[in-house]
1. Suppose helix-only ellipticity at 222 nm (-39500 (n - 2.57) for each DSSP H run of 4 or more, over all residues; to 500) works out to -5000; of I, II, which structure was it derived from?
2. Upon calculation of relative contact order in percent (Cα under 8 Å, 6 or more apart) from the atomic coordinates, which of the structures I, II produces 36?
3. Quick check on the output: 1.0 is distance in nm of label points 7 Å out along Cα→Cβ at positions 6 and 22, derived from one of I, II. Which one produced it?
4. Out of I, II, which structure matches 3, 13, 20, 19, 15, 14, 11, 5, 1, 0 when P(r) over Cα pairs in 5 Å bins from 0, in percent is calculated?
5. One of I, II was used to compute mean count of other Cβ atoms within 10 Å over residues 14-21, and the answer was 17.5. Which one was it?
Structure I
Amino acid sequence: MTCDVCGGGMTEDRVTYTIQLDDKLVVVEHVPAKVCGQCGERLYAPETVERLQNTVWGTQEPSRVLQTPVFDFAAK
């Protein structure tokens, strides 16, 4: 399979998926994806997307909680 973005080769891998919801950063580790070795584009299977949605918006307790520093690049 080749990447739709750059034409590079895609390989199966496990990635860390992150999404910001309002003021909360959500991290999901070990997500299966096809990843382009050239540009890093990720493709997720439909069942993976569904499980990610259920995980992120569901009521499941997280495996662990991280404290994350936030910096404002625009601040002087």
Structure II
Amino acid sequence: MAKIELNFRGMTCPMPIMKISIAVKKGAPGDVFEAVCDDAGFEADVKAWCKETGNELRGITKSGKDIAVTIVRK
């Protein structure tokens, strides 16, 4: 099980979700992806993406404009 950190600050929709999708597909089941983004729509997008793909959204935290998420590949 690997831990992968992704920084999507400065990117706007749809790029962060596209890049998460690519990264997760390259990972193995159980890999943990920690991503941070400062796009206001990122939270809703990542929730919808996880629901659609079946990957586990383990957590969301906010700090200023940053939205950090933890996703586990299924």
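1. On the way: I: -5000; II: -10000.
Computing helix-only ellipticity at 222 nm (-39500 (n - 2.57) for each DSSP H run of 4 or more, over all residues; to 500) on every structure in I, II gives -5000 only for I.
2. Details: I: 23; II: 36.
Structure of origin is II.
3. Values: I: 3.7; II: 1.0.
Only one of I, II returns 1.0 for distance in nm of label points 7 Å out along Cα→Cβ at positions 6 and 22, namely II.
4. I
5. Details: I: 11.6; II: 17.5.
Answer by label: II.
Values in this text are rule-based calculations from the coordinates and carry no lab data. Only a predicted model underlies this, so the values are computations on that prediction, with no experimental measurement involved. Cβ atoms are built from the backbone, for glycine too; each structure is taken alone.
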